[in-house]
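What follows is a set of structures to go through.
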Structure P
Amino acid sequence: MRADNSHHLVAAAKERSRSTREKATRALRRLDATGRPITIETVAHEAGISRSWLYSQPDLRTEIDKLRASSRATPALVPVRQRASDASLRSRLEAANERVRILSAENRELREQLAAVLGELRSLR
């Protein structure tokens, strides 16, 4: 009678599954980091794995759907983790508006000084 070597097959299948999952995860990260479109097709192509395997992985499909939805909401090709929050954008806008106010006041003051100097030059001529 032959020895039961099925544990080798099980171990190889687990390793193949782990490796495929790792490839898919790395491909997702690369696509997100570069801002390229994230779909089942692009992830499968980038990872060199089958689309059918990706469809059978609910957690990866959920992440792909989430990243695809967030990339539709933000048209710029910026990775999700690098996108600015609304609060951050508001803060930057307030800072920019304050800077515009300061520069406008400086500009107004310099124009008044220039007008005064030009007036003195005219009176000296």
Structure Q
Amino acid sequence: MQLNQQQASGTYNAWTSRTELEYGLTNDLQIAGYINSYYTDASQNYTNPEACGDSATCTGGYGVPSSHDPSTPYRKSGIEGGSLEAIYRISNPVTSPVGVGLYLEPTWGRNKDELEAPYFCSRTSLMIV
């Protein structure tokens, strides 16, 4: 869970969270599914002249759609998207000096689609991308 607060003025609270369900298919393969959700509460928090026009402040910024009326407060929550994850263990950190695995995580959502695929993971959570 993450909370971003406070901007130049007004009220701004933007929560993002991920809920995960993980399962080991075999001793060497684990999969997971995530639901990514959000909650945004903003009012007169933005000071960008391009968005606010002649007004000193307006409602805008990350999480507030550009189609929203900037003179009114914005409050909305929902599901942003989802992610899947797969980790295949090549060597076990309990029985080997170093644990090595392959990792892949695609994400689909309203605000972003991405593919995370570092090619090396170790027991100490070091990732070389």
Subject >> Ranking P, Q by mean count of other Cβ atoms within 10 Å over residues 87-94, the structure that comes out highest >> reply: Q
Original post:
If we compute volume of the Cα convex hull per residue in Å³ for structures P, Q, which one ends up with the highest value?
Top reply: P
Subject >> If distance in nm of label points 7 Å out along Cα→Cβ at positions 47 and 63 is computed and equals 2.0, the structure in P, Q >> reply: Q
Subject >> Structure responsible for -26500, with helix-only ellipticity at 222 nm (-39500 (n - 2.57) for each DSSP H run of 4 or more, over all residues; to 500) calculated and labels P, Q on offer >> reply: P
**OP:** Out of P, Q, choose the structure whose coordinates give distance in nm of label points 7 Å out along Cα→Cβ at positions 15 and 39 equal to 3.5 when calculated.
**Re:** P
**OP:** Identify which of structures P, Q gives the largest calculated value of distance in nm of label points 7 Å out along Cα→Cβ at positions 23 and 55.
**Re:** Q
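Throughout, read-outs are computed from the coordinates displayed, never taken from laboratory work. Here the structure is a predicted model, which means the values were calculated and not measured. Cβ atoms are built from the backbone, for glycine too; each structure is taken alone.
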